[in-house]
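All of the numbers you see were taken from the coordinates with simple rules; none came from a lab. Just so we're clear, the structure is a prediction, and the values are computed from it rather than from any experiment.
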Structure P
Amino acid sequence: MKGDLRFGTVDTYLLWHLSGGQLHKTDVTNASRTNIFNIHSMEWDQELLNIFDIPASILPEVCSSDAEFGLLSRKGSTIPITSMIGDQQSALVGQECFNYGDMKATFGTGCFLMVNSGQKPQSSKSGLLSTVGYELQGSISYALEGSIFSAGTTIQWLRDNMKFFKDSHNSIEFLSSLGESNGVLFIPAFTGIGAPHWNAEVRASFYGITRDTSQQDMVTAAFKALIYQVMDIRDALKEDGIEIQNLAIDGGMAGNTKFCQLLADFLGLDIRVPASTESTAIGAAISAGIGIGLFSAEKTLEKRPDQLSIYSPREGIFDALDHQKWKEFLKVLMQTYS
């Protein structure tokens, strides 16, 4: 080996090229995604490097999320680079989940839920993933994470394959505001089921369809299935000793007001939706602003309720029996495809 080989995630690759090959760095959140970074000691894991025969010399320097990574020089001007952070962790920052138990959910193609689990890594006993949340101003916060494989893809399937509506935004017209699906249940396992079940073999299924079943019933069942999966992750966090007080959400589906209200009704929690749902970009900007000293973390962490839409749970909407039937249906499918 000549010693000129370098390895890194996408952020490392971009920094390398932006700096003209001068900077070879990453941050703790991106490093934690490689599976060769020890989130306890916060350094590359030498035991794993030996197992996979990876020389430490090819790995980037690991910095905090708000570090002074270096300067980008273009046309006589220099721009300081003061933040690098993973997308879901950036959304955690963007949603201001800086306290233990603060939780965010990003509803895109899939759904990624992440909760601040404090300043020590916590191993989940219920099927969730432990990761680095962020490192800002010398303080590390860890997180527990759960992934739902199909969120927006389910709505796209109803639009493109079932032809129920022409635009995803129109799905709100087919969603019952009371969450009533006329006994129809849906498991959105197009590519398997994610946290905390982790079954890649189970497939999507409807149950309870009759001659009276309508498009509204099927669309409502699909939205409820997504909410039930969020409830699964909420319950898994309870098993791990974390009680969620509220949930901040972002992503495309956060614009569906009926869905947001039903999410609050079923979870029994306040649902916070920011004025801008681009929380990943906001989190990167917050990290960079802290890194360059434009503001302090303490001022950044103040909640801004005037910029939030808050959905509070209504009484009598959540149907516990329907939820139990959904869980039993999922259990049957998982046993079938085990």
Structure Q
Amino acid sequence: MKIPHLVVMAGGSGTRFWPKSTSKKPKQLLAFEGLSSRTLLEQTLDRFEGWIAPDHRWIVTTTQLSEAVSRQSAGARVLAEPQGRNTAPCIYWAAREIAAVDPQAVMMVMPSDHFMRDVPGFVATVRAAVDWASKTGDLVTLGISPTRPETGYGYLRTAGPASGGPALQVEAFVEKPDLERAKRFVADGRHLWNGGMFVWKVGSILAEFDRLMPEMRSAWESASGDVLVAYPRMTATSIDFGVMEKAEKVVTFPLECGWDDLGSWTSVELLARAQGHSHEWGVGLEGEVTAVDSKGLVVDVPGRRVAALGVEDLIIVETDSVLLVARKDRAQDIKKMVDAVRAVRPELA
């Protein structure tokens, strides 16, 4: 089998991990010491070590982050977007670049900020997906077998095995459900979390772009492949909405690898607990904690001792310039705090 190309999307802002993450150093460039000493981007690339050489690795990021991303990318080719346009344009650009050097290539698309506990299990599933895509031309999306009724993720509704192998047909992409629907999804065994990871032949995805989003080719060719000219003309939308929800021949391979998308401080808490890094008072990533009559804390305060008295369910994070104290049930709203700080001290956001 030919060696596939790896595309890593690394342009996200990661505002929900503020103040540890900022616009100049978002979460994919950070290490969470309670989980790993490697940054999330480095961990993403590490999973493909010994399989995908640097000349088959592509990282799409922003112009602002390109230098920092290059330092962590061990020789991969870095594509710097002139402006953020969501995932469809960045995947189209990467596909055109890969097609120019290898029109028959298989292309894997991975986010840069996910966590996998079982890396060998993850790689085995991806290899199977690469083999399937290379033989069938199907568009493969990797789904995660759900471990709980999660309302923060989209889902894939499957419709039984695809012919001749282990892949499952994808019947529909389902938006984030309410809790009752999420419970039904877990119980029925037909739904997987949508992990935003893809495998396909570069020719297959470009053909679907041409069919479903023909304006992308028009923008690219009218600009003669000049990304600075083409990019502002491309439709700013997600690959799911622009292509995958309407595409033909979409299948999925279920992943069971201890996956988490690290979407908030509470997701880090769950992972740290699963790895045994918890205390009676909660989870400490960095720093020391003395707690009295306190529980449910998430603490990341390097080089300091936190004294907690009679408090519960708080996120406490300190950097050189900011101390954040937030209720855990507001973890998904930290972006509101970032917006408020940006209005008065933009350099801290």
Structure R
Amino acid sequence: MLITDLAHHCDAQPRGGDATLTVNSAADIMSAHAHQVTVLSDGKYKKYLKDSKASACFISEQLAEDEIPDGLTLLICKDPEISFLNAVKLLHPEPVFKRQVSEHAVLADTTTLGYDVHVGPFASIGQHSSVGDSSTIEAGVRIGNHVAIGKNCRIHPNVVIYDHTVIGNDVIIHAGAIIGADGFGYKFRDNQHIKVPHVGHVEIADHVEIGANTCIDRGALGATRIGAGSKIDNLVQLGHNNIVGRNVIICGQSGISGSCTIEDGAILAGSAGVADHVKIGARAVVMARSGISADVAPGTQVFGSPAKDRKVAWKELAALAKLPELLQRFKALESRVKSLEE
């Protein structure tokens, strides 16, 4: 695209350089070269701008005052990151493939497909299930009975969706995810584990994205619910009867036990672990590798295992780092006291 056209589509104003040049791809500011567009959204990367070989750079007015290389066109905008993401979508469009219902797919006689639905080879859809308009079911997907999938969803290869799952519009589920398996529930009686029947289901609201190989268990009796706009990373385990609010972020390798509530806007960083029946408040942040065994208040940040207020936990870690020095001083003092006593 011409730089001028790219600027128009991304709400930016070109300044300097040669805006009639073309760009054909996007790159980060440290590796971009001619005919590529990049972005500078954080002042700590300003040092890379003066030597940049890129043809164009999305940048805010505040950061556009420093030394600029000859030939670099600045694309002045309010939100460089979002403008750059829009540019990436324009310059790197998703591949277009022929939409069809593969002759190698298996559909029950009561399956309902909307307009322009794609079903890849070796996918299967069970009885009384439906797929909304413009949704894509890729190769090898298994959709159970009484499943409802909304419009414009994309289900990547080898996803398994169990019976009675409800999925909203504009949902993305990446390869290998399992939605609606039984929760991990047992009662120990007579020296054996008795399985708790799981007859509930999973409900996923609009604009949710679920990462590869993530598992979301169905409720024992009611529903496991994922709120609109929430994003769940790869390799996450979400137990039965969890209620996840809107716009929640759950990062990779996190594990959430059963019957937890994660309120709107909360963030669970990588490898966070949450015990059962815990509530994580709205906009709370659980930092990486933290273990949560009690409720987390809204808007707070916690760290450690067991987790506590971030500032308290960091002070304790700082004190722990001084422990070898303190032990040496203690031994020296102990030796002096012993000498004085003698």
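One of P, Q, R was used to compute P(r) over Cα pairs in 10 Å bins from 0, in percent, for residues 113-200 alone, and the result was 15, 30, 26, 21, 8, 0. Which label is that? Answer by label: P. Computing percent of Cα pairs over 39 Å apart gives 37 for which of P, Q, R? Matching structure: R.
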